[in-house]
Structure I
Amino acid sequence: MIARIWHGRTNKAKADEYLDFLKRRALPDYRSTPGNLAAYILCRVEGDVTHFLTVTHWESLLAIEAFAGQDIARAKYYAEDSEFLLEFEPDVQHHELYS
């Protein structure tokens, strides 16, 4: 199993609205992709900034490619992200997941 981790930051004032967007748009997108086993959002407030991590679990690199495209190390963004994010980090992290 592979964990895919994306990091993004918003202004704290927009954090609740962004979390709502992620729940309505991003999580269903992840979860509807064949080979996705789980999708979670983690949030942490640090001063005036809220950090978001999406942590998704996948059965294979091919399943991640079906979601993210051929370059699986590149972050996938939605058009609406530009309303919230302070920057667009280009890459995500992948980790082998063991239980």
Structure II
Amino acid sequence: MVSALKNLLSFYNHESCGQCTPCREGTAWVDGIIENILNNRGKKDDIDLLSDISKTMNGKTICVFAPAVAMVIDGFISRFRDEFEAYIAQSKEAMNV
């Protein structure tokens, strides 16, 4: 599910028009966080950071693009949080070997 969210966030980051700061900066930021997780540089706090960023993006833009991105992030985290945590833990274990 981490890879699936990365795919979606890369798309959203690319498609953001950039007019609103929360969307422009938020989509790039969450895309980078997921990329770090996938490249074994993720931290457990990153999961909560994703949620915090999605709250900042939601309802503070001209259109509904950023709130849609926020809902996707929130949905993935609420339903698959254990997979994100396991991915981060597995990455840390692999680095310690």
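Since every read-out is calculated from the coordinates, none of them should be taken as a lab result. Quantities reported herein were computed from a predicted structural model and do not represent experimental measurements. Cβ atoms are built from the backbone, for glycine too; each structure is taken alone.
Tabulated results
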| quantity | calculated |
| --- | --- |
| Identity of the structure behind -27000 (criterion: helix-only ellipticity at 222 nm (-39500 (n - 2.57) for each DSSP H run of 4 or more, over all residues; to 500), calculated), options I, II | II |
| Answer label among I, II for the case where distance in nm of label points 7 Å out along Cα→Cβ at positions 1 and 89, calculated from the coordinates, equals 2.2 | I |
| Ranking I, II by relative contact order in percent (Cα under 8 Å, 6 or more apart), the structure that comes out highest | I |
| Distance in nm of label points 7 Å out along Cα→Cβ at positions 25 and 49 from the coordinates reads 2.2; which among I, II | I |
